[in-house]
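Just so you know, all these numbers are worked out from the coordinates, no wet-lab data involved. If you're wondering where the values come from, they're calculated on a predicted model, not measured in any experiment. Cβ atoms are built from the backbone, for glycine too; each structure is taken alone.
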Structure P
Amino acid sequence: MKQSNIIAIDLGANSGRAIVGRFGKGQLEVDELHRFSNGPVSVHGRLYWDVLKMFTEVKESLCKYASKYDEEPLSIGIDSWGVDYSLFDSRGRLIHNPVHYRDVRTQGKMKEAFEVVPREEIFRETGIQFMELNTLYQLFAQQHEDPESLDYAQDFLMMADVFHYFLTGQMTSEFTLTTTSQLYDPVKKRWASGLFEKFNFPMEIMPKVIAPGTQVGNLTADIAEDVGLGQIPVIAPASHDTASAVAAIPASGRSWGFISSGTWSLLGKEITDPLINQDVLDANFTNEGGVAGTYRFLRNLTGLWLVQECKREWARNGENYSYEELTNMASHADGFSSFVDPDHQIFQPPRDMPGRICQFCSQTGQEIPAGKAELIRLILDSLALNYRYVMDKLESLLKEKIEIVHIVGGGVRNQLLSQFSANALNRTVITGPAESTAIGNVLVQGIELGEISSLSEGRKIVGNSVNLETYKPENINVWNDAYKRFCQLKAQSTS
């Protein structure tokens, strides 16, 4: 039987993966094609993305498909993290490597930007959470530090859009990715032209915004020849990785929320219209684009970044631990002796995360973790309690009760954190799929191709096709007591 294969390439901030998905008899089958590492490159104190290395991995994914399968794929689609961008000259060439969102160039720039356009006005036009790493503040920093490159630029593309352009020669900006920039007006459904005018950003370099599921073009002849495929259609999925991850949540009804768990944790709920008011601004929530006319009303939270950076720091010192080993160590450590506010700015840069956690504990008058096990346990406790803190605000803003929380993404492999999340939230937690982003990528392409009829059908198919785990709350009183202390710390650290 002829297979109807769809290639999904998911570019994450730490790693990338390519999968092949196919639909049949109410099921989704998934094969892994290629997996590779990703990360920033530091040059003279500036953090960059190695965009050509990433494109080499994209092409390697397609080469591996060509060598493994006899059938041509139906389509190809790429998703990535948000906010970062590349600039191109009049001949369509990269002006320089894109700068990493954790680069220090944006430090203090958000406050400076508010002197040009007040915070309230920016939020009213975009509905997006305020973070120094947002595209708006990156462009603001570039405008002040490197204005020549902006003067020289003819085109602007965000990350997944860059690779769709490399594959097809067509420049577009996919909607879900666009909304993360804090430069898009979700009410008027266009780039926020008022902000461009007031910041003196070049509006003419911004591409046409397209809906998730739109065909960007076909593989160019030279790329097709390089990878051993025909000129296959390239479809923009929900090109922001979290939008794809949420598309793959095997949920129905309305009383559910989500946590997309990975380097970042994104906690929220799917809504039909952006929610933009003073209460949302005060709570620093965001309205990011979703699939099928939805918005993801959420908060971006620091996630397993803290664990990842501890692991990297210990590896630099010759102590190599797997994530499983670190989680097992934490499971045998006593909890609740100290907490951190995971979203505190001290934890945003890379390097020496264990030292900065100990520094935070000391500065807030808490017990310093005795060893690695206690430190990882502190992180997992704090992440789960932060989920509760933000969930309480989410329900208050929406005036709705969330009964079930779906956790998707690579973080579901940390079963200890999943159980802690159920405990802290005092709700049933359902986890899976781990590869939700790549699966959601396949779903959106499948809808455009007519392989499935709707997002609702796709979610049912995911539920039929993957193993889901259910966690019930335990030790509720102990976690409630811990939560009271965590709220006090949160108030202290943000004051």
Structure Q
Amino acid sequence: MKVNGYRADDLARVGLITRERWVMPLWMSLLGVCFRALWRVLVWLVRRGAITGPVLVLLVAYGKWEWPGPAALLTGAVLFLVAWFLAHPSSFKRVVGARLLGQWRLMVRYRRLWRPAMIGGQLAVVHDEKQYLPVIRRVRSTRWADELRVRLLYGQTPERFALVAENLRHVFGAYRCTAREVRPGVVALRFYHRDPLATPLGPLPMQDLPDLRRIELGRSEDAVPFLLALLGTHVLVAGASGAGKGSVLWSLIRALAPLVAQRTVELWVIDPKGGMEMTFGRPLFARYEDTDAEAMTELLEEAAERMQARTQRLKGITRQHTPSPGDPLIVVLVDELAALTAYLPDRKLRDRIKAALSLLLSQGRAPGFLVVAAVQDPRKDVVPFRDLFPTRIGLRLTEAEQVDMVLGDGARDRGALCDRIPRALPGVAYVRLDDDPDPVRVRFGYPDDDAIAETCQLYAPDFTRRRLDSAPDQEAA
């Protein structure tokens, strides 16, 4: 076949004409549209199985037994749920209440605003003129917060969501939003709509036998107790004046008081501010200094020497010290670290203090010598060894740059807004552990003077009498 003297095959090769393609019949196109619509309906029903499943069961029961069937099923389900709630309300709220409330909030809040939120946060992707959005997999809700499990698009990272968390917070009307990785390809967005830390938290109840791996110091943002694993760590507490450093230190001291009475823990305390804060708990302390810089230096050096002696004794026997009445855990607590490392006029004493603290921080965890230090100025020249503190607590800070100084690089991008903590919330802090990059918002308990005095009266051992009784034995040795 020729067209104007040219063969059709030659024209097709140069793109001037095309061969006729197979045309799909209309009935096949309609069938494909129906199958696609049916598949979308099935996916919608499966994703809402918490609602569609019971409805399907009721319809089957009605078809088999008419009205008595659904009535019996509903009555049995209601009785089972009531019994579950009365027997174990916490698990009922976690399993049933969180799911139902999450589905409700997904429908009335997040589905409606999800598309504009993703577009405004530049989380939507356009490819071949088609728009793709991250997919909400599930929602779990409590009276305080909503947690959304979101499937990332290809090429996205959890850090992308963390950077726009402030944008998403305003879209969904939350006072705080955090983003953390659950597993590869899935991020958890938490929107906090109520603040359980807004009300002050008084002195926490004392435990007869505290577990050093689970010391209760306050309440977390999820309205559950905040537990700190004290064994094998050092703790840095940073905050501006009036931020609540005393709440952290005294909550820790009161939590350890029963173990102090049992001689399983010894508190060696230094208060360079002249004793205005720590003198109240002096009956609980095995060693205490607050005025003499030379004595403070000697206390730290003695702690380092005893640490090295214990290390030699335990070498080849165990890799982690176990506290006992005859071999206690030594907690060295410094109320204002900058007064020893930066503001002390005597340079020789400063160098001795830094050397002793460096030894304790670098070698003290395994043999049971832990350092708890509080500071207002977290700069590197003030706290040169801040990276040796695995556990860091950031209270209210004066500058945004200080957040990463205290909690590590990227902590503020992950939601640790220490510089935005109101002055009206002393004791509220962000805690970052060495093995978890995501900060936890916490409010520490506030032990008043009466609670401290009561603790000293109940749990203070007589360290002076013990030293006098052991002196003849030491001289005989």
Structure R
Amino acid sequence: MSEGVIETIEGESGHQPGGWWATIREALRGSHQDYTAGPVGRAILLLAIPMVLEMLMESIFAVTDVFWVSRLGPDAVATVGITESLLTLIYTAAMGLSIGVTAMVARRIGEKNPAGAAEAAVQGIGLGIGASVLIAALGVPLAPWLLAQMGARPEVLEHISYTRIMLGGNVTILLLFLINATFRGAGDAAIAMRTLWLANGLNIVLSPLLIFGVGPFPRLGVAGAAVGTNIGRGIGVLYQVYRLLRKDARVIVHRADLRLRPAVMRTLLRLSIPGTIQVFIGTASWVGLIWILASFGTDVLAGYLIGIRLIVFALLPSWGLSNAAATMVGQGLGAKNPARAEQAVWRAGFYNMVFLGLVGLGFIIGAEPLIGLFRQPADVATVGVECLRTVSYGFLFYAFGMVLTQAFNGAGDTWTPTFLNLFCFWLWEVPLAYVLSRTLGWGPQGVFAAITIAFSTIAVASAILFRRGRWKLQRV
């Protein structure tokens, strides 16, 4: 963040110089602050810092597996890649359910109703377990068929044990997302961060040991990556459960909470179904863009993938700020203080704009050396530079768009961002990309321009709808 933003936060919280670092330490340790009262800027910072680190850690999971599995050859890598494509559907369901859990838990905490928050958490966990059992029951026996439908060669199917283990253990994915959503909604962002650090740390250590059979560990090959990942995630889930049962948590689960409550589940589904559609629409739109870019050849597609990976990685901290805004909105509405909720959103959007503005400027100026780090042929590098620069021009818009989208979700208004995603991505971005690149002859540059235009459109539309204030009337 810029020096001005830091001064704003410190001044708002009444801290003298040095208070900035004290705030960071408190955010990492875990804060007991009441987020429905006190300085808004400091509250956002206390929530955002661990959320940013949580998002960065989440991105390491797949990277670790591919890094070690690549030593086993291209067929093993292909197995991991195709399986990850299948798991995208599970991630989509997990993120959609998480939206509902975060909104309900945040609202109950804002109402000073921790028992209601625990009730929502338990019902969310119940939905996750039910979904995971269904996925495992279908996915494990159908794994070879699923991979074959996605174009896997016979050599890839020899590693089918990896896919079966990942699909069979999908409960660790769903519960990790859902329980962390509980912690985020409650304001216990540091616990969610520690969970991902624990799960990832175990995965990083165990995967190579199980893949290559180091010391007393059996040599499991590519299946070892799946076993290591599931053990890491599973222990992460056990840590989450331990934290939910502790007496000093914001959300404490008691034995009386461990029963099904259909009314609460229905509310969660009402919030989560559009949330799942919302995530799916956003994810699937990238497939449409890749289809258009693939028509220009392998070099263009490779350049785009390199550029967009840098962009996605740079956006991860912004998701942390956006999630902090969602928590503040949910708790603010629960405390019957919509003005504070609205103030938190605009403040988080400003902080995000400062951050992404600086990142975007760095990408525009340093696009060539950054893409050069990947040591690609000139044709590939040129496309990567064009992608990085063109998309970065819209970063100031993305900053507010991301925060506003999560603010709607935090308020329980999950249909508004779903309809915005449908219009801006599928009815606007993908057709525009085709017209600019193919009909008007802009080539790949037309696709990159369409991305910038679409994300800027969703930011402007979100701001208009947010100002109308209907999100303040949502019942959760």
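Have a look at P, Q, R and say which one yields 0.25 for FRET efficiency 1/(1 + (r/R0)^6) of positions 95 and 423 (r between Cβ atoms, R0 = 41 Å, to 0.05), as calculated. Please report the intermediate quantities before stating the final value.
Numbers: P: 0.25; Q: 0.55; R: 1.00.
Source structure: P.
When Cα extents along the principal axes in Å is computed for each of P, Q, R, the one that comes out at 118, 75, 49 is Q.
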